[in-house]
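Got some structures for you, see below.
Every number here is computed from the coordinates shown, using simple stated rules; none is lab data. Note that the structure is a prediction, hence the values are computed from the model and not measured. Cβ atoms are built from the backbone, for glycine too; each structure is taken alone.
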Structure P
Amino acid sequence: MKSYDREVLNIPALAFERGKIYGIIGPSGAGKTTLLRIINLLTEPDRGTICFDGRPVPPNGPARLALQRQMTLVFQKPLLFSTSVRENIAYGLRTRGYSRAEIKERVAALLEKIGLPHMKERHARTLSGGEAQRVALARAVAFKPKLLLLDEPTANLDPANVELMEKLILQLKQSMEVTIIIVTHNIFQARRLTDETIFLYDGQVVEAGETSKMFKAPRDARTQAFIEGRMVY
């Protein structure tokens, strides 16, 4: 449970399985980003326990930091460092003590994967929105996290770049043992990308389950209204 001036999140229980892509959908103010920040250990819940790999997350200390280093969050607006594309992707690897050779190999492979090998020395702040988001994604997965969190990763992109990002996300699922959680307003994107979908409304999980079944036959009238576009958000 999480409250500020009002209760913004109240979820008795929610679990994520390794290797799946989850979509979190719901109207504005439903608590989607708050949930993502709690999962990422950036925000503390007022009550409740967070578990990672079946074990409770410690409140502080080295053990908590070690868990945080196994997950990563990509924001809607990419926050790139004021340096080259190559150095941005290498950042997380350097802070985790990877060797120079390993960093060079991983960065080169990721630059190929995101289609920007020719831009490795380009200053990151000069990239287009789509290019910047691809670099942010590459930086996030360079150290092979167990959990990848994406907060509206394609909200500000044109259709061509949305398609590129979605292909990258699906490739990551196939090539890495990573659990991916995507917050999105785009219900069509949730339908295309995710294995399971969670519908949040007014801080509560209204419905959760296999994406294809939820979109074909939602159990709750509010879910039906949302996916049909009858709920204003």
Structure Q
Amino acid sequence: MKALLGSLGAVALLVVAAAFANVLWLERMALVSDYRLYIYEGLGVLAYLALRVLLALFGRNFDFLETFCHELNHTVFAVLSFHKVESFFAHADDGGQVTFYGGTNPVISLAPYSFPLFAFVTALFTQILIPEAKMVAQGLVGFFLAFHLVSVFKEARPIQTDLKEYGYIFSYAAILCANLFFVPGIAKFAVGGFPAAIGWCKSGFGIVLNWCIHLGNVV
């Protein structure tokens, strides 16, 4: 039964992922023409890539920050799930671990691979800062979105116990769906505020609704 529910959940998540991927495809020309809106986020992405290369030349890396962010995501979503956190540990070489009272759930387990926490928090600040500071914050949003995506590619491997817990099919479907939803959504929110974020949600879920209506008419 658990495997069946996981498979059905994976199908639903892949449908939502396809809808938001479709929105991105439909908006591709608008994004190119409106590139000035995202120029500071783009510079943030370039800054992250340049810093990563520079650190590699000196034998350094983002391992501690990646581990810290990974465990912090677990912690934040454990708290949001009304769990009491018992301990928090993060180390560049020895990995990390968070322990809390109560059972886990897919949101807690998959949060580090699915939610750009640092980018989201920084995007919130873009809504209250003066224009000059907002530009810097938008750059940091781009920096942390790139940081998140690289971390996902590095960490979302089959050996991760987080992914084994709910099955690889469901876990990877959830990670794909969440990133297609949150990464562009946060980028839009940092530039256009709540109206842009709401528009992004409506566009993707509107497509899902249309697909469901069309399927219902066919059936």
Structure R
Amino acid sequence: MKIPFILKSSPYDRLSEHAEKIKECMWSFQQTIECRTSKKCIDFDNLRAELKNLIFEAEEILLLAGEKILKEKNLPFEQARLLLYLREQSNVLEAIDQTISWISYRATDKAIPKELEKNFNLLVDSIVETVEEMTTMAEEAGQYFKKPSPKRKKEVSDTFAEVRKKESEADKMEDELKMKLFELDTDPTTLLHVVKLAETIGAIADHAEKAAFELTTMII
């Protein structure tokens, strides 16, 4: 009888920590975005600084996880596959930072046209939900690799389905925002800014879905 592989001390201890930090980054990201699009909020610079600190902390955790992965000799999957997963997690952080930088280029009252505020908020919400599902999947995968079981494998699979669903919804929100934008009689600068902003935000969900895919591949 083949004894199941049990990973007692796993890089996933760090990966779960990293996933939680990304979740924290997303909450801060949403707050910072809402501040930038609100005429009443005056704390954008402070919120942006706090978010950058969280991103830095997440990157440090990612580096520590990578170092531990490279030292592991008995992983039940290829090191290269796990490193691809780490890269996509890093890309999530980079896309968050790029989004905040891009939205800061225009004044608060010009960041998002009033007619697009609802669509924009729906897009941001869908991005946050996608990343939260991805972090849940990372935690479930960590438990699976420590103690594999059909039940835990199914939990990861089910959550991956949710990640893909949320990412698809985010794509839909991005498309609807762009379509409504092109229906407006707006200036070229606003057009360029909002299109680029929507695509940069959408990239957050894209990388979250890719990270989730790499997790699924490792388990398979």
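Here are the numbers for this structure:
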| item | result |
| --- | --- |
| With helix-only ellipticity at 222 nm (-39500 (n - 2.57) for each DSSP H run of 4 or more, over all residues; to 500) derived as -28500, matching label from P, Q, R | R |
| Among P, Q, R, structure where Rg and Dmax of the Cα atoms in Å, for residues 39-142 alone as derived comes to 17.6, 55 | R |
| Given 8, 33, 31, 17, 8, 2, 0, 0 for P(r) over Cα pairs in 10 Å bins from 0, in percent, calculated: source structure among P, Q, R | R |
| Ranking P, Q, R by FRET efficiency 1/(1 + (r/R0)^6) of positions 47 and 191 (r between Cβ atoms, R0 = 25 Å, to 0.05), the structure that comes out highest | Q |
| Of the structures P, Q, R, the one that 46 was derived from, the read-out being percent of Cα pairs over 16 Å apart, for residues 23-70 alone | R |
